Structure I
Amino acid sequence: MGGYIKCLETGKRKNGVMTPKEIVLGGYQSFSEGKFESLGKIFHEKAVIKVSGNHKRSGEYKGFEGWRDNFLSHLPTDYPNFDLQILHVVAEGDRVHVFVKYTADNLDANGVHMFLVEDGLETEFIIFDDTQKMAAALGN
């Protein structure tokens, strides 16, 4: 998964506690390093991950393990040489929006990832992609 992550300012800590922005960007760092155990630790056990669109990976995943096993594990074959670059981050309160660019042998698309962070854990993650490009890359 060697996705390239462009380092960005992570925001300010409040009373020594990580901000939602820091938590989310730490997740991207774990993803880029292939550290899925670390990535899983920032998700609430009942987190909901939603993938927009109408393709074989679209839908709602319950918990990190479901998303990891049924979505993340397929990235190398679905999108050979997958790469993710963070373009911009907007954080307000418990919500973090990350604007991203994806590239792969069969893909060149943009997306927005929306996170809800509660009590230091990601409870909701919605992936808004250019679903037509994602589906075309998947052969849909």
Structure II
Amino acid sequence: MKVCTNVLMLLLTALMHGPMLPVAMTVVVTQSAKTLKVENTSTMAMGEQKMEQKSTLTYNLDGTVAKNTLNSPAGSLDLASTSAWDEKTLVVTTKADLPAGQLNQVDHWTMSPDGKSLKLTRDVAVAGQTMAIKLAFTKS
């Protein structure tokens, strides 16, 4: 993936099922020579109730630590992320301290050769539990 300055409007094409998981997601990714900014709007569902959550995270593309804070009705969460290129895949490693223990999350962002789709593979580990999430986005 070449470093470029553009805005990709990406719409989630993969649906996730389960309590309090996103049923829809829109992601806007803005990449410059130094940073990757990810604006996320997720629609969460639990039964018939739906709730929209928004977040903006910025990652440094030079390998230095990027600090972000996620805010929610339950409180805030301070994140520390580093990124590195593995050929054409951007690997972002994020850590946070939770009451249940350390959160470790590794994201693999891969753009298709034609620039029309993005795959995100996310491995999450916290309190001895692990989860793998795979998302596919299409440029709109």
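None of the figures in this text is laboratory data; all of them are computed from the coordinates on show. Given the structure is predicted, the values throughout are model-derived calculations rather than measurements. Cβ atoms are built from the backbone, for glycine too; each structure is taken alone.
Taking mean projected area of the Cα convex hull in nm² as the criterion, the top structure among I, II is II, with the largest value.
Among candidates I, II, the computation of distance in nm of label points 7 Å out along Cα→Cβ at positions 31 and 79 that gave 0.8 used structure I. In this comparison of I, II, the computed figure 18 for relative contact order in percent (Cα under 8 Å, 6 or more apart) is attributed to II. Each of structures I, II was scored by FRET efficiency 1/(1 + (r/R0)^6) of positions 23 and 87 (r between Cβ atoms, R0 = 35 Å, to 0.05); the highest score is held by I.
helix-only ellipticity at 222 nm (-39500 (n - 2.57) for each DSSP H run of 4 or more, over all residues; to 500) was computed and gave 0; which structure, I, II, did it come from? Value 0 for helix-only ellipticity at 222 nm (-39500 (n - 2.57) for each DSSP H run of 4 or more, over all residues; to 500) corresponds to II out of I, II.
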